[in-house]
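Read through the structures below before going on.
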Structure 1
Amino acid sequence: MSTCTFFGHRYAPKEIEPALRSVLLDLIENKGVKTFYVGNHGGFDAMAQRILRDFAARYSIVCFVVLAYMPKNKGSNDYVWDTILPDGIETVPKRFAISYRNKWMIQKSDFVVTYVDHKIGSGAAQFKSLAEKRGKIVIGVS
């Protein structure tokens, strides 16, 4: 069973949604991806969650929202799926938590789907590059 995660910009245009939908459908139907790890920061993550929610009604997939730190409102659950915290993240200073979480998601995944429209100063580009260096299958959407 293969796994997939996502890295993209905070602002992701609606125009990329059909391409993202197509990539995810291919991963599910043709590449055997059954588990998805999605962050909770920004438009690209929200778009991926929305598409996966639609696919979960038709396919046997498992999705986790991977948090970088505990939510402030412990009683509120804004997520459709289970939320998880990476092992050891409780010892990481808050300013490094998202980076730690992203590295954990890369480690756990076979496929990495990205939306990167610029490289300078982009966390998405940084983690796309790291995934490539670690031999993950990286699929860009545009």
Structure 2
Amino acid sequence: MDYDNSEVEELWCNQCRNDVIAYLRRQNLVHGQVGEWPAWHLAPYISIWAIESKDNPGWVGWWAVAGDLPHDYVSASGIKHPREAMQAIARRWHTAAEHMARGSYPTDFSIGSPDSWPSLGPQLASRAELLQSWAGDPELWANL
């Protein structure tokens, strides 16, 4: 698919938004609106979404990621920019992958079952490194 085509990009972003909404529903996260457009994205790999706080309407309460990676979200407390959200999720995944490699349950994170960790752990670590790389690339953030 040609993700430089604005129609293809829009379809992909809309699908990611729907995925985020469904994911947050499964997580039972109480929140306000999900942004109509990602706060940042690199189609077809990742989209970062601002999630409105239910307690403080009009303010970002959460950041969520979707795309060709695990869905996840973090509190926006202390995180004011999608780049910071990407870094926070990368750190979280790196820590979770370390726990999985040791055979211990990751704190505040669940993915797969312990018998799947030998294959999932390295994949999660690889995705964490990729997120860190993207977060550290100023060219990817120049237009934001």
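Identify the structure, out of 1, 2, from whose coordinates helix-only ellipticity at 222 nm (-39500 (n - 2.57) for each DSSP H run of 4 or more, over all residues; to 500) was calculated to give -12000. Walk me through the numbers before you get to the answer.
Values: 1: -12000; 2: -15000.
Going label by label, the one that fits is 1.
Just checking, which of 1, 2 has the largest value of relative contact order in percent (Cα under 8 Å, 6 or more apart)?
Details: 1: 30; 2: 15.
Checked 1, 2; max of relative contact order in percent (Cα under 8 Å, 6 or more apart) sits with 1.
Which structure, out of 1, 2, was distance in nm of label points 7 Å out along Cα→Cβ at positions 2 and 114 derived from, given a value of 5.2? Let's see the in-between values first.
Numbers: 1: 1.8; 2: 5.2.
Derived from the structure labelled 2.
Just checking, which of 1, 2 has the largest value of mean projected area of the Cα convex hull in nm²?
Once mean projected area of the Cα convex hull in nm² is tallied for 1, 2, the winner is 2.
Bear in mind that the values in this text are calculations on the coordinates, not laboratory data. Keep in mind the model is a prediction, meaning the values are calculated, not measured. Cβ atoms are built from the backbone, for glycine too; each structure is taken alone.
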